[in-house]
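Structures are listed in the sections that come next.
What follows draws every value from the coordinates through simple rules; no lab data is involved. This is a predicted model, so every value here is computed, not measured. Cβ atoms are built from the backbone, for glycine too; each structure is taken alone.
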Structure P
Amino acid sequence: MSAIRLLVLGAVRLRGRAHGYQVRNDLEFWGADQWAHTKPGSIYHALKQMAKQGLLHAYETAPSTAGGPPRTEYEVTEKGAAEYFSLLRRSLTTPGESDLLAAGVGFMVDLPREEVVALLRQRIAALEEWRGSVTAHYTPEDGPGQHGHIGEIMHLWVTAADDGVRWTGDLIARVEGGAYAFAGEEGDPFAGALSQEGPGEVTC
């Protein structure tokens, strides 16, 4: 499952209605161009593809006063909102995809606090199951050398699972402790999350 669909849907939904440059600017503001490799071409391609799929509605707007071609603005449809929340929930429970998890954490405040905790607990269970499938063939206490250099791969998986469980548990503790504002609570969950659009930028 690609993180870019979640990121683009979430970015458009957050603005209500956005053109490609705004989405690109927001994702760069969040550093997603580094940790999710969201390049301009992939962002514009995702916008157009999801418009064709009925997840986004495309609006042709008037040319800017500075000149240049009309922008295309996008708005999340009802179908797109359903897809967004489906991707968001899956991102918080699926182990092994760091960019997808990062995208999910970025938008987790769109869900109720209790649901986020429940989803993260599912993630821990999935990580522990994954670890168990590895340790059925590999004993961490004996070290990776028992399988030659291939044992390093299994050691990597076990270490990643342990780190993932520890990190997820820490996040659960913070969320249960009252950190952040979630859906249905007072305060703006996304305060400060939008970039400021650069002047004179015109694109799709």
Structure Q
Amino acid sequence: MLTDLSCSDFAKELAAKKPVPGGGGAAALAGALGAALNSMVANYSLGKKKLLDYEKQHMDILTRGEKLRLDLLELINKDAESFEPLSRAYTMASETDEQKQSKEKELQKCLKEACNAPLETLRLSYQCILLHEELVDISSKTIISDVGVGVQLLKAALNSAYLNILINLNSISDEDYVKTNNEASQKLLEDGIKRADAVYEKVTDILTGR
């Protein structure tokens, strides 16, 4: 599995002329790293004398963050698994009308399946941003910069997942499916970016003493 590779080997595979891993897997990885930084900050903040009143909240954030991190990591593999059938569908024969119809049917099926991982990456990355939003005011100030790094990674994950959604939606003929998922994705993207930027601004204000 891709998640079993070292950082060096994953980057090497990503650079290669291969269909997977690609941008979808990279987006999920960015989301997982953003989630991991949330947990790191929560771990360092947990038990701090000045933050003892938030111990229960820190533990809850850690529980939710760990699940999000693991789910996002799994999406790296799921993205690759769903893209390979799509890649094969594009190479299907299309000389006769029957072959063309068969190829189009398979393509439409595979395109929807390929949409699932980036749609989920977008949703989970948004949830991770909400966790950073919750953590930023109850975290140790000595590690607050990592909240900012975390939301920037998650913002990148949002934007990247959205691009992978769009490239599949652009080839899907099911208008209702396209409309529903495009509208839902845009809503999460816009709100997620707004929230991530607000958290990042709060972090920079703290670090610059504004």
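Structures compared: P, Q; top value of FRET efficiency 1/(1 + (r/R0)^6) of positions 28 and 148 (r between Cβ atoms, R0 = 41 Å, to 0.05), i.e. the largest, recorded for Q. Here helix-only ellipticity at 222 nm (-39500 (n - 2.57) for each DSSP H run of 4 or more, over all residues; to 500) has been calculated and equals -28500, so which of P, Q was it run on? Label of the originating structure: Q.
Set P, Q, criterion distance in nm of label points 7 Å out along Cα→Cβ at positions 76 and 180: the highest-scoring structure is Q.
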